[in-house]
Structure I
Amino acid sequence: MRFVWLEIWLARAIFVFIFVLTSYHFRPFHWPPLESAVFGGALGVFLVGFEMRLRRFTVNRLIGAAVGFSVGILAALMVSHLLSDAGVKGPLLLYSELLLLVCFAYLGFAAGAAKGKSSEGSLWGAIFPRAAGVSRGAKILDTSVIIDGRISDVCETGFVEGTLIVPQFVLRELQMVADSSDSLKRNRGRRGLDILQRMRKMSSVDVQIADQDFPKVRGVDLKLIELAKLTDAKIVTNDFNLNKVAQVQGVPVLNINDLANALKPVVLPGEIMRVFILKEGKEYNQGIAYLDDGTMVVVDNARKMISKTIDIAVTSVLQTTAGRMIFGKYDERGRAEPVAQSS
């Protein structure tokens, strides 16, 4: 990478030197050699700076700037023709034509670049495709949701369809996790890569790799937010911090944990449930069970029923930031009776 950087700057230096040499030799505007060389060097440096600025443009902005620049030049030529027909001649006409050309070209370039950046939907959006081919309604996957793996199961059921975007910087982070010296992280990273490969084979979703990066933005989470803003896409994650930061910045987020909580069956106090008592609880004579979705069930009077399946009566349901907990009671006589709800 360092050698590539040196080669780019060497090419830029040669480019500026050519401008200096040609200006010194041909002496534009009949200036003395020294002033001509300085003019050529200044022009070369200006063009190099302009080129460095263009490298940061997205495809949309480049296309918009090119179209706007062309329209500006055409508008300048038309106005110049009108001035000529109106009888303007001599130095005034030359000055007016030059001024109009610079002004209209600049305004067209600036307006086209701005329009290209914000082109979404509409006719202009059809002319300027979205960055990295991202279509409206696309979803950007972050590293945590790929490693988690449940997004693959959701896609397989057909509830999620369309375009799923995996940025290159997310792939790099996933590769770093897969190459970690820690065996647990390494296994998680490799699992994430396997899940991506599995999703790419599904017909219901279109998994695309986005090449866009944001060198000045630190952190994968902030880059995801910038990419979502640029492409008008949603972020799919199960990261709590990313979820909050994205919401503050107005970026829509699809949280897998929220989806999992929303799909949990509704249980009301007084209902009868059949559960398997797995272990002893923290309080006296309590037993602990788990539903298929991982919800913890705390059962009173069930300590003696460990490793057995029993019927319990639900007494209350508690929703916490960590998830949901169900509290129930086991009738020691071997049967569960509905608990009357207090009015």
Structure II
Amino acid sequence: MNSKSYKPPRPVYLLSAGSVTGQKEKRGPLGRRFDLSGDDRFGKETWEKAESEMQRLAAGIALRKPGFREEEIDAMFAGDLINQCTSSSYGLLSYRIPFLGLFGACSTCAEGLLMAAVYLGNGFDRALAVTSSHYCSAERQFRFPLEYGGQRAPTAQWTVTGAGAFVLSAVGRDLVRCEMPFVPVIEEVLPGCIVDRGITDANNMGAAMAPAAADTLERYFAGTGSSPDEFDLIVTGDLGREGSAILRDLLAVRGIDIVKNHTDCGCMIYSETESDTHAGGSGCGCSAVVLAADLLENIRTGILSDILFVGTGALMNPLSINQGQHIPGIAHLVRIRGVNRRELLHPEKETEVQNDADGT
């Protein structure tokens, strides 16, 4: 079992993030934290074009916050749910930044951050990670057109209409562009393995993805020698309520207890009693906007200091489902830690202060 995580040889900072959502997400518990919310069409004539527009807007917001120009970004890592990741390629077409397309289903946010961290850890300066999903475009591709009016199973999740974008940097002087008490730093990453437990129900993706999340977390704890209680939060995204319960049970059988500090982006984004989303949220945009608008903000303000962000994905497409194939799962892990900004800007002064306090 390969449990080796990757630690960037130099700090990789999550300098800024942009979040764009639809109206249903705006009405949810995190609605006030999103940077921008539109009417689901975003001025476009198709759902797919609307999703592309969300990516363009989210990327622009993330770049503007620290005041970066396009030419200062070395690469974009982006993906989505639509065939051949067309929402990303069309949405980011106007940005003259080298583009690397990704597909990890709903794990694409974590995959993008993971790939960007490896990229920056090996000599490049700055990167952009972007992803999105749209309820209407995903329903049309994976299930039924909205006009069909099909009933949804209790285990089904609601694809989030949203896009998240993140600016990552390995350049220390970039910290002066950001006003925040604590800086989110990618401490280490662990790519997931494909896990197939024989699930064929496309209306129960939580059950398909939970075994992959359990596998990744078990490998991480075994490889690092850490335990769940060392972290403020273990955040999966997005298993929903059904998959989250399965994950906790799978880990409990292996002697790993995450009940006290586990949460899931699919459970956070919608109100369980008011949104009628059944098992919760899903889609690439789910974990992306929750991380961008809520989790990173809580790290910046010191509410959270050390989290495991585990992006989960169901690796299916319409053809594999129609042919009755199993739904494999994947889960990528990104550890994000909050570091005092003053220590990063003036590490030598912090050392002098500590030495004086110690009497050395």
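Quick notes on this one:
- Highest-scoring entry among I, II, by distance in nm of label points 7 Å out along Cα→Cβ at positions 112 and 176, is I.
- For helix-only ellipticity at 222 nm (-39500 (n - 2.57) for each DSSP H run of 4 or more, over all residues; to 500) computed as -9500, the structure of I, II it came from: II
- When relative contact order in percent (Cα under 8 Å, 6 or more apart) is calculated for each of structures I, II, structure II comes out greatest.
- Between structures I, II, the greatest calculated value of FRET efficiency 1/(1 + (r/R0)^6) of positions 216 and 280 (r between Cβ atoms, R0 = 35 Å, to 0.05) is seen in II.
- Structure (I, II) behind the derived value 32, 24, 18 of semi-axes √(5λ) of the Cα gyration tensor in Å: II
Coordinate-derived values only; no laboratory data. Owing to the predicted nature of the structure, the values given are computational and were not obtained by experimental measurement. Cβ atoms are built from the backbone, for glycine too; each structure is taken alone.
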